[in-house]
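What follows is a group of structures, each given as structure tokens.
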Structure I
Amino acid sequence: MEDKNMPHKGHEKHLCYLQEKGYIQSNPEDYKKLVKNGQYYCTGCGRVAAKSENLCAPEKL
């Protein structure tokens with residue numbers, strides 16, 4: 001079920017949301033897996049991720 005408080009579908013998987021919730025500090029090894037060998041960058045915040053599904057506005061590097 002989609003969370004109506006999210007700005008768009010899938011936002012709970014995006015790096016900007018995870019950062020806001022403290023995920024990066026509390027789960028550094030899991031975070032590293034999301035960004036290792038980054039293939040996409042977010043045109044909104046500039047973060048890099050291995051999969052486009054972890055960014056709000058992904059563009060291929």
Structure II
Amino acid sequence: MGLVRAPVLVTVREAAELLRVRPVTVYRLCARGALPHARVSNAIRIHREDLERLLHGGEG
């Protein structure tokens with residue numbers, strides 16, 4: 001049996017570090033729909049794949 005690969009979720013702070021922007025910029029990207037995200041309780045979590053897609057201009 002193969003292992004199921006779970007999506008990697010990152011926090012807003014981690015996403016900001018990866019994108020090299022301030023956390024407020026990540027919140028704005030989420031708010032305007034440019035960065036897909038999920039809410040877990042009161043926190044925003046972002047799939048690492050979506051960050052990579054944003055970095056590469058929506059490719060792939």
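Please treat every number below as a calculation from the coordinates, not as lab data. Source: prediction; values computed, not measured. Cβ atoms are built from the backbone, for glycine too; each structure is taken alone.
Which one of I, II has relative contact order in percent (Cα under 8 Å, 6 or more apart), as calculated from the coordinates, equal to 35?
Only one of I, II returns 35 for relative contact order in percent (Cα under 8 Å, 6 or more apart), namely II.
Quick check: -6500 is what I get for helix-only ellipticity at 222 nm (-39500 (n - 2.57) for each DSSP H run of 4 or more, over all residues; to 500), calculated from one of I, II. Which structure matches?
The structure behind it is I.
Suppose you compute P(r) over Cα pairs in 10 Å bins from 0, in percent for every structure in I, II: which one lands on 25, 54, 21, 0?
I
Identify which of structures I, II gives the largest calculated value of mean count of other Cβ atoms within 10 Å over residues 8-15.
Once mean count of other Cβ atoms within 10 Å over residues 8-15 is worked out for each structure, II has the highest.
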